[in-house]
Structure I
Amino acid sequence: MMQPRKQTHQSILQSKVKSMTYDLEEFLIVEENDALRHSKEVTEKHVLAWLNYKRNGSKIGDPDASERVREFLSTVQGVTMRPEPERLSGDPDTYCQGDWMNSVWSIYKAGFLLFTGQATLPQKTFNKAIKQDVGKFFSEYSEYHSRPELADFIKEAASLPNFIAVPDGFNTARALPTGDYWDLTLYYYVTQQRNRVTGANAFRRMVDCPSNRMFLKAWINQDGLPAPLYPDRFDKKFPRYFPGRPMEPEEWEATIREMTRRIQLRRLEIQKYLESLAPNQ
């Protein structure tokens, strides 16, 4: 009697991809029935949607811990996500968690300070303002909120290609020292090999191992080193409590556009990988 053929890892992945469809442009921070969810047009409504997401985050939930993003990362990166989406496993060598690569809050705050004339924007002040009246806050600073590069970035940042699996615990641990910027994350924890945060060694192994699918081509230069989002970022002395902050309007504009471009390039890299798994028709 003929024995059933054992499925290979590749065939398992092909079956998984065949049964799942990934909209790599889906805007994940609005409800499923919201018109923005699958809209191709980019407008200031995407900025307002992000403000509403920050106001009502508990209602929608953080995409990086959602089943949609966790399943996507497990499939495309081939990692094991931590058992409980919202709870640390304590084992970064075995489990991964989702992470936003490009932080909306970090670049939003930097631009807010540059273009509104405000000296500071504490998280508590921001949270209070949007909870009281998000529409009023949006309108009060409408000139900044209407900047097209901000809307372009937010639309891309809330899509699947801006999420990445990292060792469990590394997400939060890396955020403060790097200002939540991904170029500084690679520079500090891969190039400089800093170790004093949870999951740093496991992260470096993930990046260095050719068999791991991190989809980082847009973030690595021809010499195999991290590529800064803006020239000389790796040599700058940033404000102690605001690492990575663009200090000039031109720098902010160039940085946010480059972040947007890298998400788009990562989308193409992931799409190419998914197409390679598609069974021959």
Structure II
Amino acid sequence: MEALEALEQAKGQVSAIIQKLPIERQKDVAGDFSQHMTDLPGYIEECSQLAVSDEHDTETMDVARSWRLRFKTIRNNIESTRKRRKKVPLLECQAVDGVANILKALIIPFEERMERIENHAQIVAATNRNKMIDERLIELQGVQHGLSRDAIGEMEADVFTNMVATLKAGVEAGKKAEQDELNRVAEAQETERDRNLELQSENDRLKKEQDEINQQKADDHAKEQQILHGHDYEKLDELIRQLDSIQFPACESSKGKAVTQNTKSYLKTIIEGLMTIRREMMPF
């Protein structure tokens, strides 16, 4: 309905342009386009009903192709008429341009629509191909492939599936190798910690044994010293008693008295020193 209304509007515009010409030229100029004006209503009404059901509707696509070629022929004829008629005076040229432009503007949308119907299968195929490529790109996320969209779209399904499986297997293998290395390092570190703990434990055990040996030696030495001190204590005690019991002669001369007195003083000092040592060696 809109197409027919546009046609009627175009007829009115054409009529208005023709009427601007001198009367003797109106019929001549209008005659050049009269056949198109007669044919177009039926063409437009018929092709306006054309619709393609899906990409397998080749019959409708072929019909659309026929209509597109027919509209193209009409448009080319109109253009040829326009160029031919422009050789006449300027006023007629303007009228011819106006009529030609109106008719072409009317025809071109139908020509383009028929082209879209004619190429519906290719359009659907291109749309499906782009959708398929987008889906394949999603599958390839996370893997390095270096392929262009065209290369991805041209792959056969089984080739693409095998490629994805191979690439993902490589990624998984890389991840596994990385994880295995991490596990190996962690295990080696744990083994090293265990070995260090064993060495520390062994060192602690050896140190404890050595400490016990040293302590035993110290205890034995202390006991030995205590015994020796006890023996020496008795000997020193006996020496002190012997020294303390020394009887000095009663000298009568002054020199003899002096020697005796000095000796007693020295002996006293010696006894006091021995007593100090004896106290230090006193057994517990």
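All of the numbers you see were taken from the coordinates with simple rules; none came from a lab. Keep in mind that this is a model prediction, so the values were computed, not measured. Cβ atoms are built from the backbone, for glycine too; each structure is taken alone.
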If mean count of other Cβ atoms within 10 Å over residues 112-119 is calculated from each of I, II, which structure is the one that comes out at 17.9? II
Looking just at mean count of other Cβ atoms within 10 Å over residues 216-223, which of the labels I, II belongs to the structure with the highest value? I
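Work out the source of 16.6, 47 here, i.e. which of I, II gives that when Rg and Dmax of the Cα atoms in Å, for residues 48-199 alone is computed.
On the way: I: 16.6, 47; II: 32.6, 116.
Considering all the candidates, the number was obtained from I.
Looking at volume of the Cα convex hull per residue in Å³, point out which structure of I, II has the largest value. Intermediate values should be presented prior to the final figure.
Numbers: I: 162; II: 401.
Structure II gives the largest value of volume of the Cα convex hull per residue in Å³ among I, II.
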Calculated from one of I, II, helix-only ellipticity at 222 nm (-39500 (n - 2.57) for each DSSP H run of 4 or more, over all residues; to 500) reads -14500, and the structure in question is I
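Have a look at I, II and say which one yields 15 for relative contact order in percent (Cα under 8 Å, 6 or more apart), as calculated. Display every interim value, and only then the final one.
Values: I: 25; II: 15.
Comparing all candidates, it corresponds to II.
If mean count of other Cβ atoms within 10 Å over residues 24-31 is calculated from each of I, II, which structure is the one that comes out at 18.4?
Details: I: 18.4; II: 13.9.
For mean count of other Cβ atoms within 10 Å over residues 24-31, the value 18.4 is produced by structure I.
Taking distance in nm of label points 7 Å out along Cα→Cβ at positions 56 and 176 as the quantity of interest, name the structure among I, II where it is greatest. It would help to have the intermediate numbers written out before the result.
Values: I: 3.2; II: 4.3.
Going through I, II one by one, distance in nm of label points 7 Å out along Cα→Cβ at positions 56 and 176 peaks for structure II.
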